[in-house]
1. When FRET efficiency 1/(1 + (r/R0)^6) of positions 25 and 153 (r between Cβ atoms, R0 = 35 Å, to 0.05) is calculated, the result is 1.00; to which of the structures 1, 2 does this value belong?
2. Work out which structure the value 22 belongs to, where relative contact order in percent (Cα under 8 Å, 6 or more apart) was derived from one of 1, 2.
3. Here mean count of other Cβ atoms within 10 Å over residues 41-48 was calculated and came to 19.5; which of the structures 1, 2 was it taken from?
4. helix-only ellipticity at 222 nm (-39500 (n - 2.57) for each DSSP H run of 4 or more, over all residues; to 500) was computed and gave -3000; which structure, 1, 2, did it come from?
5. A value of 43, 15, 11 was derived for Cα extents along the principal axes in Å, for residues 89-128 alone; which structure in 1, 2 was it taken from?
6. Upon calculation of Cα extents along the principal axes in Å from the atomic coordinates, which of the structures 1, 2 produces 58, 39, 23?
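Each reported figure results from applying straightforward, stated rules to the coordinates on display, with no laboratory input. No experiment lies behind these values; they were computed from the predicted model shown. Cβ atoms are built from the backbone, for glycine too; each structure is taken alone.
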Structure 1
Amino acid sequence: MYACKDIVVYKNMICEVQAIGDLKFAELPQRCYYTLKPLKGKGIFYIPIDLADSLRSILNKDEAMKLIDSLPDVKTGPYLDSSQNKLKDYYKQMFNAHNCVSLAAIIKTAYEKDIQVQKKGRVLSQADTQSRKAAEDSLYQELSLALGIPIEQVPNFIESRIGKLLNA
């Protein structure tokens, strides 16, 4: 169970638990809810406590470092010789997994596809670019909080860490 002021992940969005209790304004059956406010963006989410399996705690620093260390081994999706629909389905499936490894797989897939299409003198599709951006926003925000660094520094931190691992 989470407490007020806890930071949690709900469907790839980093949120703060603002309240726990019954919803006074809704004519719903008596049920206890988490009231979540995204740290980035607008809106409020009301999640029944008994259905809170869609929530998870953010990574701690050790978990974040282990994730970063595992990034070279993250498998990519079907970007070569695949239809755009198949790739969209892959991205959707990865987003719906609601975990950091799946977000990393989206980023890595789009990055590797970008390299391949640039070799052919083309540009990455809008769907690939949007999927990568959404995954980066979510993953980098969580890593920023876990590592205690500004979100803008996360990509360089990852590059530096992976570079040290590969050169060790």
Structure 2
Amino acid sequence: MKYFYGIIIALCVLWFSCGTTEEENLNPVIWETTEVSLEANHFLIVADGDTFLANVSGVEVSSDPGDSAYCTLEITWYEEDVEMRLYIYFHSDGSDWWSDEFRTYNGKGPEQDDWIYYYGRYFESPVGTAFNGDFEEASSDTGNTYTGKVYFQSLRLQAFLDTY
């Protein structure tokens, strides 16, 4: 029993010595255009080993309005003097919407800026509804020198807001 209490005390000391809660470590984002709405409790990009949070002032949020079958969400920001971008490409067949590609900058700065690509079928949802859930994806362009990962926790994403 003494051993058990020792473990409990040690865990309590560790818990209180950390000084931060999980909520304090979150990086929430809300990005909206007339075509797309994205909200997440936590967001980050790992581009070739460097982490980017987009938790800076001056984040630019835009969309290519496209048409009833295509639109984009385009996020651009500077973090520690490095331009970063997250572009998501959406498609719709009138019944469902999805993304088949998104891309991020590689985080290497103005002399070496290049895209990291992610290909697949992402976020598929019925038109008029949002995708809800956690999302983590590693880059899928095997011919690219740079690798990346994109993380969203508690993501709520909806495309074609003004179309359907």
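1. Values: 1: 0.30; 2: 1.00.
Computed on structure 2.
2. The read-out comes from structure 2.
3. On the way: 1: 12.6; 2: 19.5.
The read-out comes from structure 2.
4. Details: 1: -15500; 2: -3000.
The read-out was computed on structure 2.
5. Working: 1: 34, 15, 11; 2: 43, 15, 11.
Here the read-out was taken from 2.
6. Numbers: 1: 58, 39, 23; 2: 68, 41, 33.
Answer for the origin of the read-out: 1.
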